[in-house]
Each structure stands twice: as C-alpha cells, then as structure tokens.
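Bear in mind these aren't lab numbers, they're just calculated from the coordinates by the rules spelled out. All values reported here derive from a predicted model rather than from experimental measurement. Cβ atoms are built from the backbone, for glycine too; each structure is taken alone.
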Structure 1
Amino acid sequence: MPASRSVTIAGEVGGRHPEVMVGGFLAGGLRAVTVPPLPGDTEQALVSQDVTLELLADHPLVRAWREAIAACGLKPSTYKSSPEQLARRTLKSGTVRTGLPLVDLYCEVATRHLAPLGGYDVDRLPAGPVELRLARPESDRFDPLGGGDMPITEKVAVYAAGSTVLCWAYNCRDSRQTCLTEDTDTGLFLGEAVTGRQQEALRAALDDLAGRLSAAGATVGPVGYADASAPAVDLSLK
C-alpha cells in the first residue's frame, strides 16, 4: 500500500491564527537518494532579502514567528523559531551542517526562504493523523532533539500524533523519537505559516524542496495544504 498520512489543524490554533496554513508532502525511496552538494549562495540569498543579523528579528517573516511564540507563553528571544535559528547560524558561520544530508537539504531550503520545514520518519510515527494543536500537559510526551528545557503547557502549539509530540512550539524543536535518521526511507515533510506573507514563503519552500528531492531520485507525492477553513489534508505517495 502506498504511504499516506493525514495532517490536521485544530480549531484552537485556527482561532489563534486565522491565516494559519500547514503544508507538506511525502517522499519515498530516501535511502537510495544521493543529495547533491548544497548551493553556496545561501547567505547571499538572505542578504538579498535584507536579512542581516542586525535586522533579522524585525524581518516580517521572523517577527510574525516571534509573535506566535510569545502567544505560546514563551520568550521569543530564548525560544527562537527555526527560520530565525537557521538564518542566524548561516549568517554567522555559513550553511548549516548536521551530519545528515537530508536534514542539511531541508534546512538549506528553509533558510533560503525563511520558512519553517521539518522532516519526520513515517515508519517511526505513531498511527493516526498528525495534528497541529495546543499541547496537553497531562498526556503529551516530548523527547527534544538535543535536549533542553521545553515546557509542555496548554498554551504551546505542537505537532502531535496521539500523545507523541513531533515538534514543539510550532517549529522550534523536533523530537528525537520521530526525526529523520540515516535509515529513513519514507519521510513526511511539513511546514507552516501564520500570516499571508508567510504562506507565500512556505509554498515556495515546499515546491523547492519537493523539486530537489525529486531531482535526486526520490518518489515525491503531491504537495498539499490545510488551513483554518479546510483544516485537514491527506498526503500520499500516489
């Protein structure tokens, strides 16, 4: 059977962010993929968008994430969104390298577009839909990649499958339990937006990533989107 996964947005998140959007796709055959060398102009791509270390926090795409993180009851300067984290690292020391080529690839695409992207191993995900919702402190479990203090409170937005948190505070930190590994063969790639301008960046980033994975030999399913008015999407490799 072809891989498939439903992704949904809870009404509580749609109520907080009327322009919320979640987009994603499935990609198979990843173990056989050879990721090509990453472009060497990522830092210049940021600078061409007026993204510098001094101006980064006030960039509209980043500022909106800071506001969203503050709405989670978190300090945005402490818990930075993934686009801000990646852009800062790139501007300081060049293209981000993690040791996993697939992760390096989606991080480069996310940095270039200032749009959050995450990759998850489908075979390691619990059964059922993946939902962007508010955390449930009494039942949710989260094993943050890299460790650290990531409080689970009823104000924090998370991606979850059942009681397993895949990603915390929208896109701040992935889970060790569900992230991509060297053995991942089918991946679920997701990103989200909370403003109209972020939606444009997200669409461009997902199209870019899907195109690069397809060119590298992966089987890539259609990109699909959910939003506040149509809060569920079924993604597959068909």
Structure 2
Amino acid sequence: MTAKVSNQQLSCYIGSAGYHNDLEAARLAWSVPTVLETAGALVFLTYLSLPVLLAVRPPSGTLARSVLDGERERTFLLRVLGLDNDAAWSGGIQNARTRHLVTSMGRYHSRFRGIRPEYLDFIAATIALSPLRVRAQLGSCLPAADRTGYWRYISQVLSAFGACLETEKSASLFCDAFTSEHAQRSADGQELFLSLDQRHPRYVRLAIPSLFDASRFVVGSLLEDAA
C-alpha cells in the first residue's frame, strides 16, 4: 500500500474543482436501497471470519458486539458521505467537523491492542469495496466515471482515518490475499455470527455472495451450523 495522503494533499483535494462530483458519486455508491445495510453486513461478516482481527481489541478488551446493531457505523458513514439530515454535517470531508470525526476515529482505532497498519488498511479497503461488491451482486454497478470519482473520494476519507489505499483493483487483490491467508472459523467468530444473523438475517444473506471467497467459505459453514 502507498504512503498516507498528507494534510496538504487532503486540503488540495477538498478545494479542487472535482470534489463535489466525487462526493456525489460517493453518495450514489452507497444510497441505493439496501446497499448501505448489506455493505455493513459484508464488512462485519468479513471481520468475524478473521481470527487475527478478532484478537485486536479496544482498550476495554471486549469483542466488538457494539457494532452488531450498526447504528454507530451507519451514522459515521452518513456523515462522511454528506447524507446526514443534520446540516451541521453537510459537505462530506470538506466539512471540518466531519474531518475531525474521521481523524478522531482513526486515532481511536490506532490505539487498539494488537493493531497493525496492514489491519487498518484491510478494514479500510473492505469498507471502500463493500458497496461496489454489493451493487455488482445486485446487478446495479456504478457507471465508470462515478466509480472513479467514488474511489477518489473514499480514498481521501480513509487516508484521514489513517489507512492507505491505492487503486480499486489493488485493494481488491489485497483483501482477497488477506482473507485467503487468515480466514478461518473461531469460537468468537461463531458467537458474533449468531448474534448478527439473529438481528439482521436479511442483510446477512444478501451480503454472503459478495464476500471474498475465503470469508464466504467460513461464513457459509457457520450458516450451515446455525440452520
């Protein structure tokens, strides 16, 4: 992965002529009905299929059960994408309040026990790719120009978070390799899967086909056991 985007580069980007078109493409990527919820399930299913990530813990030392309802993550995404109904969060990362939210979240996650730079890169890449993979599965791919604009925007957002993304293709290859190496069943993963499936069965099933192969195999076996 490349070096992080500097504050100066971010400042240049949010002041660029193409910024608002990129923000609109990002909104479009996530705002199709069921995409946000299904993409959120995809990210969490990927997480619970990877014991190396489950071993990374916040300062409290607990598993990430708080994300099972997805409300905090949903709010974060809506604000980052400029889709929050509160005008105080409008404008995406051009809004100083939103940039502070992103950088603060990045600093918080960087203090997790056992975190590594490649883990942050992986999580960021999974988030960035998730609506594209879900839309592809739903037969609703973004037009090429919007896809390019979306990737420019989300890459800048996640650079402020502290992660490094290159191209969409390289991010996809990275995630595929990471899951191929690390995906496997675990007791913690099974526990989280059962909780997620109980709360959001529809989105779990919609998300499974969009998972990377190794994670899909693990999640499929957990689903079979739960049947």
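Determine which structure produced the value -9000 for helix-only ellipticity at 222 nm (-39500 (n - 2.57) for each DSSP H run of 4 or more, over all residues; to 500), calculated from the coordinates; the candidates are 1, 2.
Corresponding structure: 1.
From which structure (1, 2) was Cα extents along the principal axes in Å, for residues 78-133 alone calculated, if the value obtained is 40, 25, 20?
Derived from 1, not from the others.
Can you say which of 1, 2 returns 35 when relative contact order in percent (Cα under 8 Å, 6 or more apart) is computed?
Working through the options, I get structure 2.
Here distance in nm of label points 7 Å out along Cα→Cβ at positions 126 and 182 has been calculated and equals 0.8, so which of 1, 2 was it run on?
2
Among the shown structures 1, 2, from which was the value 12, 37, 40, 11, 0 of P(r) over Cα pairs in 10 Å bins from 0, in percent, for residues 102-213 alone calculated?
2
Between 1, 2, which one scores greatest on volume of the Cα convex hull per residue in Å³, for residues 22-141 alone?
1
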